[in-house]
Structure 1
């Protein structure tokens, strides 16, 4: 089950999709600019629900092609995620993506305006899902998909794709702060090697995760994202 915290100040969860084999988190390489902290939230939600996740950086033509995505993709590939570079306009990466979707039920999720519906239209001609242009004034997408849509993949491939509404707020729900570190795959080889069994990987001495960050084995950006998310979860636990 792919679920997030109910938006606003509501308490509870909102289910995005259920009974899926994998989640493909779609961000644009540009227009709108990729927000890596938001990407980390999507990945943590998938990890917390034991759903294999892949990352798609769409609109690769806006950054000069697939190689233009390398800088932002590097930390996630090092963490163990499969990262796809795609472009509907330049027809980049579409055949590979069809193979990834074949025979599985896959949820496509991500912010508004990153091209999820355009990707579905390009992958499966004839769908004619609604799409919209980016708002130039705020560099954000407009909502065009208003509900999750289950799209059957043509018979030769089999499987389904869930095209989900664009999300502008992605809160975590039901994940204890003490479990967050396990939702960062690159941390896992170091967990259990800290001096203290209940190490928060924040300030304690002889923390194996922090040592891995200092030695370059773990991305500092990803580690800082972990700290912010852990603080958010801890605040929610104190409130509730």
Structure 2
């Protein structure tokens, strides 16, 4: 049964599109490409990666979001025989979440042979509390049948609250039964690996494309190869329960 992966987090700038990108590339690496859909009405970051063949749904009418445009999203999912990855931006988080919940989309997808999965991002530093709160809010509002995959992104700092890691926090312990998996994004040095990843994303290239790109130095390619291997291993370990 294919899964439909919704990447949701109300806080902007925490790496939602990066998570969707990593997930999409991990499917490609396994030879089972997923249908990728971008619903971000402002940036369309995922859509900019041509090799991922991302379909973009325009949900804007003038300056307003028309939530009925999400009907098109469900039609595309219904027609897909593969896993689907849905990315969205901070500006469309509330409309999309409300649409999915109020229209009981999870049950519709179940009838169509798809399992809805919510992927949410937790990151550190000043973003820690808002992302923990966002996770708690999503778990509260989505039906119990919807599993969650939590992505721990160390980019903004160590994910540590009063000396406790994510799995020791109250919000995790209270919602542990809803969490199907945890993906730890590899923590890397920003001045080396981090710059290489940023350059690759700015160029809108995948890991494979970056290995073939002219002008990228040998050691940058080596660091990206290491990060890619670790990231896919983390995804495999964190999402094994969904197989």
Structure 3
């Protein structure tokens, strides 16, 4: 069953398209990685899929309500003075409706996702005092509180060291194997090939969508200097 259908959209700003004729669908439980050259429109596409901005043309349809989103972190966000518990709990805000308080169900949802991410024991700590890897687990738990169906991530390993990067990718794949649909924007082509089952490549003059195997045989992959078998290498060279 498709959870997301993108029908011939054009994306851009102030009426100027940066990419056009974009069509694809994402099935429940798939892992899609959006890759491409810098400035080709990866972030613009993600913002459009998240309804942060409207497509210039075409339609985007979700079959499920509720989206989990892990954005890129800024320096200011990394220094946010709140407890781990408060940040993860805030992922339930969309469930409140008109209620001014969190219910026991939302607090239970928070606890479950904190335990999934291995951060329950640090729930009382200040977010600003955590390591980069711990902060990403907190934000991932928060995103999981928002949705159990589809998860968007924007360059989630930026600033993490190689060991923590691999740990995060493995954690994300585990979540995907449990049934979560994952859509991730990444500049890390090797990680996309190793973990995702579908690739959307956005270029300045073309777009590609297909399975990882199809991508490795495509002109887009050739342009990026990839060859079959590259995905078997370590994504961090360790």
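Values quoted throughout were computed directly from the atomic coordinates according to the rules given, and no laboratory measurement underlies them. It should be emphasised that the depicted structure is a prediction, and the values quoted were computed from it without experimental measurement.
What the table below lists for this structure:
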{"item": "Answer label among 1, 2, 3 for the case where P(r) over Cα pairs in 5 Å bins from 0, in percent, for residues 63-118 alone, calculated from the coordinates, equals 4, 15, 22, 29, 24, 7, 1", "result": "1"}
{"item": "Test item: Rg and Dmax of the Cα atoms in Å calculated as 18.1, 54, pick one of 1, 2, 3", "result": "3"}
